[in-house]
Structure P
Amino acid sequence: MNKEKKLIIIILFNISLMLLEVIGGVISRSLALVSDAAHMLTDSLAIFLSYIALRLSKKPATEEKTFGYHRTEILAAFINGLALILISGFILYKAVQRFFYPVSVKVDILLVIAFFGLLGNVFGALLLRKDSHENLNIRGALLHLIGDALSSAGVILGGVIIYLTKVNLVDSIIGILISAVVFRSAFKLLKESGEILLESVPKDIRLNDLQNDVENIPGVKEFHDVHIWTITSGRRALSGHILIDNISTAESQNIICKVKELLNKKYSINHTTIEVECKGCKDNICEFK
């Protein structure tokens, strides 16, 4: 099953669970369930955004967009991160509100509905778990589902404790903990997607080490004006200049092939643009870089 079909299944499943939680929240007079339903609605919209981004990313490159639409995945991940920040703030607000104004709820209905919500979100998270390792956008959708699952688990735990102790403050405390977990995940996703949008060097690459590795290739005297960035998940790009002797075109091409092979195998950089300079070119510095 491809990523798009998985996301569609999760979206439909989430909407069904959301409606169930709204109905259950109204019947049981549970603000926690209604809040969790609002959380799930926001996440469903975010996952739908991830689906749209995946579809757009497959569109071919055009004269105006020479890299195609790959960046839509990262943009969607960034928006998902922002949405998660807002959701965590909303959960915190509701938790603090219930801390001061506890409400008596029908715990039996709350537990049944929240349990189904938990199962649904765990199912969706397991469905996306494998794809999330290689795709930042899918990881954003996965984090939404994990946040929903934690929220449902918190509602269940709070319901059990309230049922046993009759202490409604437990609901607020669990809500604050859920908010903290969601915020931490959101911040990490926001930071990672933001670094890509700013075209930062991937965090697992040290620029000096990469330059030294290229300069150790026979025939390469210097590797400079190096720029490394990530286009989208799994697609890294590099541009740079190599200084070589005044040799034939065939020999230069052989060196370039060795540089590209090194960059691909050791650093997973699969889109490279290498400009060749000889000693004479280096002495007569070009003003256009």
Structure Q
Amino acid sequence: MHFMKPEEMWDKSLGGEDTSNELTHWGGNLCYVVVGAICKVCWRYKVINRKNLRDFKGKCGVLVASNHTSYLDVVLMYCASRPSQWLRFIARDTLFKAGHGWLGQAISRAGAFPIKRGTADRTCLKRAAKHLKNKEVVGILPEGSRRNKGSMKPTVNAGAAFIVRMAGNVPILPMTVRNAEKVKNKGERIHFPKIYVEYGDPVLLQDFDFLPKADRLEACTWYVLRECYALFYEIAPEKVDMASLFPDDKDYTAVFAEHPIPRHTTAEAIKAWEELQG
């Protein structure tokens, strides 16, 4: 058993097509067994529409994106993909130094790699694109901070769509984690609501080509986040009040009302990606 430094693990493959330099599975499996069991017992989490993720396995990389209301979002995103798929999470760099480095060791073993929050971290973006090109699953929280709880204000970060473009236009899969935000509020005891993880329909970056180049990446990420919040609130995407959720960002509601984005099945998204590869 070899305890590599976290930075030695970030560029290794995990669950992808090329396994010649793959990260060993024992650490990630141990994390899943322990953490997954705790989440199952305490919050009885249920996964809805997991087939939308499973159908990508071995065929195409996919960027899984979720809104962010709780620290548990990350945990449940990871658990929902296991045991047959590995979700490689993009996590803020400070987490890798927490607990005298032990947390960094654990989450790196599970496939996570860091991003310097609030910066254009090209190293992270290139690493994510490389894993996606290897037909791996990468997870991201485009808002960048927990809503109503984090130290930073949530915003529409175009980095998610930028990664997809770097990776050859792999699909984006919106998802949400419901009720995790009810587990712990400041000054209150821990609660144990039933948590639901739900996947939506895949989104394709090329469907936004009708927009000016300057708007495409931001508009795509905005649309993906609206899909996430539609799952979160269990309403139609058109009914999500994005202007209230992101008051400092451009509102594309009228744009997509006039030019609806087509909906795709996972099979259609994979076929579209294959056609782009020639």
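Only the coordinates and a few stated rules stand behind these numbers; no lab work does. All of these numbers come straight from a predicted model, not from anything done at the bench. Cβ atoms are built from the backbone, for glycine too; each structure is taken alone.
Among candidates P, Q, the computation of relative contact order in percent (Cα under 8 Å, 6 or more apart) that gave 23 used structure Q. If helix-only ellipticity at 222 nm (-39500 (n - 2.57) for each DSSP H run of 4 or more, over all residues; to 500) is calculated from each of P, Q, which structure is the one that comes out at -11000? Answer by label: Q.
Taking -0.48 as the value of log10 I(q)/I(0) by the Debye sum over Cα atoms at q = 0.10 Å⁻¹ derived from one of the structures shown (P, Q), identify that structure. Going through each structure in turn, the value belongs to Q.
P, Q: which one has distance in nm of label points 7 Å out along Cα→Cβ at positions 71 and 247, as calculated, at 3.7?
Of the options listed, only P reproduces it.
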